[in-house]
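Pasting the structures in now, so scroll down.
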Structure I
Amino acid sequence: MHAMKARMSTSANPTPSSELTERQQAILGLIVREFVNRAEPVGSRTLVETYNLGVSAATVRNEMKRLEELGYLTHPHTSAGRVPTHKGYRYFVQYILRESALSPVLEDTIRHQFYQIQQELDQWVRLSANVLARTVRSAAITTLPRPTSARFKHVELISLQPQAALMVLVLVGGSVRQQLIALEEPWTQQELYQLSAELNERLEGLDYFGVRGQEEDADPFARQITDIIAETLHHEDERSDRIYRDGLAHVLEAPEFSEPEEARRFVEIFETPSRIEPIIHEARRLPGVQVIIGGESPYDDLPDISLVLSRYGQPSRGAGILGVIGPIRMPYGRTISVVRFMSQLMSNLVANLYGDEEVS
């Protein structure tokens, strides 16, 4: 597949491209594009009259029948035309689709919107959801960057009372956590400084499991602080992402969600964090644009929904996710191009803000 990576939502291996002839691939590609544009079953007459295929309508019908037998197309009972199946969409995205470049005018328009607001990451992330939704006329989700696993950066112990101290814990990425610590015996500030320095040297850059491995060699109080640090890292790893959403109205205009029950189901998926978070966590670990087509394992609880996601950010400060969620009948070429451009733009903005290299 040219210039993109796609992850198919199926437990089986992707269908080999050699299963279809070039003619069958061409016809499948045209049917997907026509159905995406018109939301109506596509017949052989439409293809012959619209495109210069160089073959008769009877030949096209035979090829469409074969594609249906192979599971790439199906047809409603009330229509002679065909529509793509989940398998047909997967094949289209992986083997047929050629990503189209965005126009320089559109790229400049998108960039201009980000430079019009203050250099605050939270505002950029909110805006990216809005821009994605408006540009592709679908729903969009974005998250703030954070490390895949929380890691220790720095700790400082500050004496408050003879038997009480404040622990200030800084994580990689800049998050700060504070906690009051009860001291069984008095510690001077100089002793707390020394312990802080020892912990900073031993725990630098470690995640939860790495910090746990440092507990055995510590004295009782150092072990207590190390245990608190480890539990804080574990809590951060389990913490839910804050998901910014936009564009729900665009999706509800699609004919797929014209029925109240279908609309309600999409809203539930879109608005319920537990339905989206597992996908976000997995996408954050993977490079490139991820195309997720619902309806099959492990996404069989997302019927008739597709997501196009990409991570963005920096190695030193973590990665966020941005992307589009909508019906499977999605203009994948344009959507992938917009998501890829927005990911690169957000990575560059974050890099400029913090002065580090960007994430691929």
Structure II
Amino acid sequence: MIRCSHRLRPGARQVLSAASLVLFTAVVAAAPLGEKPLYTIDEDCTAFAFSHDGRIAFAVHHVFSQHKFDLERDDFWISDSGHGKHKILNGEKLARGEGGFSYMVRAIRWSPSGRKLAAEVTTGAAAERHGDSTLSAQSFLLDANGQEIKIADGDSFIPDSQNAAWLDDDATVIYLESARPRREYTIWSVKPSVGHAERLFEETYFLGAVWMEGGRKAVAVTSPDRGEPPRLVLLDLTKQTTTDLAALDAYSSGLSVSPSGQKIAYFRDPGTLEWRTVADAHTAHAVQALTGPYFWTRDEQHVLLKSGVERKSSVIEWVRLSDGSGDELFHGLTFWNFAVSDDGRHIALSPPGKHVVEVYDLPEFQ
């Protein structure tokens, strides 16, 4: 069963009820912009992420010339909750092969312990003679001191992978590997100290997966198979067991689990955000929302959403999941990227242009 709620979109808003108007006014008035940020990272950041203890790992755009090529190898930094920042790795030193090796960091994830990092990067190698290049998605492993973590003394880059994350044992990495042309993936696990990556759930292909409980479990969407619809499932990565939650009429992208692990959301299609509870996964609730990156709020009754293509500037909106109501935050200003801390108390915003990062208190939503 699907319960659908309609959103109020800028430029086509309906008349708000008195109660909704009061709520809207209170939320916008609490928006942090216009106040002084808690702190600013004054660097051109290509990606950033909060740790559990409030630190921010971030990558800084770094372009340099080598053998007639302009190469990009982003640097890695850590900001200590506004008490200073320090570079942990100079990307220029990460040479690979004989060609012009470049990479750009697209996402960073902390390990549960806060001692290690996994970066999602796009790599390219320019050919010396022809000047052309090949691009691929890879995962890069390092610790919080900037030391590369190599797999069995091999490379610290995992080719054709994304969504890499450390388990809570600080020794195991799980990741998705591109499997087929139709945007399907397999799930893999590897202990860098040992090597020998292992495919998990060998008979199953997935459209998406999100890790939870320190990487020991995951919520995933299986790929349609032999006329069967995609299915929402709960995975135990240690035991390699699957618990079926619900059949989905459609799935587009953006699978996410709320901080408590009790709610699951995803984009059913580019204009519809659908969510379910684990306790009643067969009942789907839908609200109108354009595809884009989003984060859960502390109350898990709302999400903060930046509609549109990822890493393109757009406004950030709040969306109430119960009825789809909401509106623009931060006075309608646009942002290139944003992130919310694990405890939901802070938001990091990156405006267009030079991608500095400003950190603010995030108001509670009611």
Structure III
Amino acid sequence: MSATPLAQLSEAGVSIWLDDLSRGRLTSGGLAKLIAESHVTGVTTNPSIFQAAITAGTDYDDQLADLRAAGRSADEAVFALTTRDVRDACDLFADVAAATDGVDGRVSIEVDPRLARDTAATIAQARALHAAVGRDNVLIKIPATVEGLPAISAVLAEGVSVNVTLIFALDRYRAVMHAFLEGLERAREAGYDLATIHSVASFFISRVDTEVDAQLTTIGTPEALVLKGKAGLANARLAYQAYEETFSTPRWQSLADDGARPQRPLWASTGVKDPAYPDTLYVTELVAPGCVNTMPEKTLQAVADHGQVTGDTITGTYAASDQVLDALDAVGVSYPEVVEKLEDEGLAKFEHAWGSLLADVETALTASA
């Protein structure tokens, strides 16, 4: 094994993606440096990331001035600003994409979060984003809502690569994988080269612990308190078990025989929220072949500085992980209620960030030149 923890993580089969993007990262060479020195092979974005990037500093002022002169609306301007960043990032990762046959070197951009409950509108914007970015290594992010599932299949069926986001529940994750398989089957019928269609499924980690730990603290019994910090990892490990099961079926093998690549599990929300836990918890404890771990730079640096990657920390944990969820139920924590609340909160958070971004951009567009 290599000496550095990030190299060890990569050698263990985990793709390291950065959960952040801004024009400053692109123009300063900061992102290029992470690719060259920190084994970063992809980028994920979300509405909150773009809201923070575009509303801070002056990096976007020149393009905003051009958009103002062209009479663009706030929605049109945000579309232009974000697709430009993602296009430039795709170009930066082009060599990584070529070296990995498109498996890595991926950059994600999310559909407008206000469309998460509208299947047809999600499909339409996924097409528009894909066309506007115009790069083979882009991933279009679609939330894993009930309404998002048919959109996922429809977009994949048109040969568009997809990052399915905001997955919290194991049952929903299984439905996401089913939507992926259906999309590939339809793409095959339409004559697309399945080897060119890629997908990841973003399973959220730390937010599960944040919600469950709060409930366990309120319950306050010794049986409850001993379970703190265990739900997020258990949930993710059982997701990996579901991944292994789905991608060992005859249905999948038929697609694989025609060149399809599996939809990889991606660990998202990996920044530790509770300072009582190790800051590398959701990285070093979620190591297995074929995963992606997307990290904020703070977590990436923590892994580089003192992460200990000892090999596969998922496979073989399934029975113990089941026991954690059973124990949570026994002390009064409802798993179905937790994951439903987290999906609703996740959508609300992204909608709020998008609304704030639109308001700020509207202000910039109406300001004096």
Original post:
One of I, II, III was used to calculate distance in nm of label points 7 Å out along Cα→Cβ at positions 55 and 215, giving 3.1; which?
Top reply: III
**OP:** Using the calculated result 227 for volume of the Cα convex hull per residue in Å³, for residues 71-270 alone, pick out the matching structure from I, II, III.
**Re:** I
**OP:** Tell me which of I, II, III gives -17500 when you compute helix-only ellipticity at 222 nm (-39500 (n - 2.57) for each DSSP H run of 4 or more, over all residues; to 500).
**Re:** III
**OP:** Work out Kirkwood radius over Cα pairs in Å for each of structures I, II, III, then name the structure with the largest result.
**Re:** I
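All of the numbers you see were taken from the coordinates with simple rules; none came from a lab. Only a predicted model underlies this, so the values are computations on that prediction, with no experimental measurement involved. Cβ atoms are built from the backbone, for glycine too; each structure is taken alone.
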